[in-house]
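The numbers here are math on the coordinates, done by the rules we state, and not lab data. Please read all numbers here as calculations on a predicted model, not as lab measurements. Cβ atoms are built from the backbone, for glycine too; each structure is taken alone.
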Structure I
Amino acid sequence: MGLHPQAAAALSILIDSGMQMSPSMSIKEMRRLAALRPGGPGPEVAKVENFTVAGASGVQVPVRIYRPIGIDKPTPPVLYFHGGGWVVGDLDTHDAQARRLANYSGCTIIAVDYRLAPEHRFPAAYQDALAVARWIARSAGYIGVTPGRFGVCGDSSGGNLAAAVALAARDEGLPLGVQVLIYPVLDNRPDLYRSYQTYADGYFLTRKGMEWYLGQYIPAESRHDWRAAPMRSTNLVGVAPTMIITVEMDVLRDEGEDYAVRLDAYGVRTSLVRYPGMFHGCFGLTHLIDAAVDMHIDAAAMLAAELT
């Protein structure tokens, strides 16, 4: 169907304002652009708190806790991992997304500021994500959320971390109740997926750019590790109920949809939603694209259905 008119207009704004990232840029410049990317302010929430969580080898992982507005009691926790190719992004770049998910779902969103590549390559981000999952499984009373089941959610590279944590949670017996993956990175083999050819250029995230991000995060010797590429897992039995949201014009579309098929084949209760006419990165553009709001609503509805 081609780009939706709102998506086309938003994409033009991003490109015309110089927000198109390129592997030819310095890491510093890419992070500066990520901090400036237009996303619109997020809604008011009941409370925002900053904590740190002890991670691997003495690392302190910053987290930001968002309490949903209008609920005066403990609510279920959901870990949120931001996108940005494991290279850019932080608690501030995805503040609005976390706020919307908290209010729409009625859950407490805990955004995780994991270490970034290339300074910290795999498994650093995964270790940080899992450390926070282990922490929330034992710390409900300490931070005032309901004990028991928690959720994970993430967009793009954050979806990769959420999916890897979901597999680890199954293996470790952590009480994960749901995972929501928004146009996630699940594999590191672009040649396997037609969408990498069809949407290689012209839709914000390019094939060249995605391959560069993969190279920044994952060393060659770790390419087969399911913690870096959950699609590489040979056993998906027992994974938490899952929602995967994909967008049509995205190099990552097919791997997300293939992962949904694999999960379903392994008996995992799985919901797949594709947004036609949308491009990778649109999730945060709620002030420009109505479908971006719908993505938040869909994700939040899944979290609420499984946790509240």
Structure II
Amino acid sequence: MRAVVTGGSGFLGSHLCRRLLAEGLEVACLDSMLTGVPANVAELEKEPGFSLQRVDVTDELQVDGSMDWIFHFASPASPPDYLEYPIETLKVGAIGTWRALGLARAKGAGLLLASTSEVYGDPEIHPQPESYWGNVNPIGPRGVYDEAKRYAEAMTTAYHHKHGVPIRIVRIFNTYGPRMRRRDGRAVPNFISQAMDGDPLTVHGDGSQTRSLCYVDDLMEGIWRLLNSDIATPVNIGNPEEVTVLALAESIRDLTGSASEIVFQPRPQDDPEVRCPDITLARTRLGWEPRVPLSEGLDRTIDWARTGW
């Protein structure tokens, strides 16, 4: 089998490339390097079944040869990134998804879309099941990411119904692990880098807002099982165990042995108050649930950060 991974040099994309190679697939990695990191896949270029192309999928998407699945993971994903690149974020969710689906249709391939828990916005239902339509502010600062992914889901579903393209849609909840960029704006790498540098850990609001953190290896297992299922509707993949942002900061400070103080800053606009997946569908249809406890996953991530950054 042969796979194409857009955004393959990013945090999640690079883990996905490794998982697919380990499963025996050939992998063509496409990335514009807008937020991707070439070092994430540098070692993979030695693999005979791996290739890397510097491509902006909103400009063109041409891949020679046959393919079985396209994994559309291209997109800025952290708040600082999509706030800095709002147009690019919207374009990759709209035009990039359209081009990826067009390529899948032309090649007789399927498409697995990396969607996000952000389609639920600041949710009024908790935990969030796939049937929930969300509470998104389309003109707020986070709207460029939220609506790009909502549109991508709609476009992907339309190609499935209209043209028969096989699809999978994974709604990814907060995921962490090795190869996250240093201080990329998300809580885990920010807190780790601040703690390791002896800087204050910056917590938004009073820190009572919750997140549900899934270790990246668990996410990859969920994606692999989803790929090999027959589910053509969105599936939540995430950890249903919530943690407050303040408790997360305290845990990371303890695990790094840091003496950093915790300081509080104003909450960003439209910052979700709660975030927790209902994973009933993944449990019952995929036999999947997260296995790596938060403390273990943070330990692994911190160990990597000490040498990987």
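If we compute mean count of other Cβ atoms within 10 Å over residues 220-227 for structures I, II, which one ends up with the highest value?
Working: I: 14.2; II: 20.0.
Going through I, II one by one, mean count of other Cβ atoms within 10 Å over residues 220-227 is largest in II.
Identify the structure, out of I, II, from whose coordinates distance in nm of label points 7 Å out along Cα→Cβ at positions 44 and 172 was calculated to give 3.8. Intermediate results must be reported in sequence, preceding the final value.
Numbers: I: 3.8; II: 1.2.
Answer by label: I.
Quick one: relative contact order in percent (Cα under 8 Å, 6 or more apart) came out at 17 when computed from one of I, II, so which one is it? Each step should come with its number before you reach the end.
Details: I: 20; II: 17.
Traced to structure II.
Comparing distance in nm of label points 7 Å out along Cα→Cβ at positions 84 and 292 across structures I, II, which is largest? Walk me through the numbers on the way to the answer.
On the way: I: 1.6; II: 2.5.
Going through I, II one by one, distance in nm of label points 7 Å out along Cα→Cβ at positions 84 and 292 is largest in II.
When mean count of other Cβ atoms within 10 Å over residues 148-155 is computed for each of I, II, which one produces 25.4?
I
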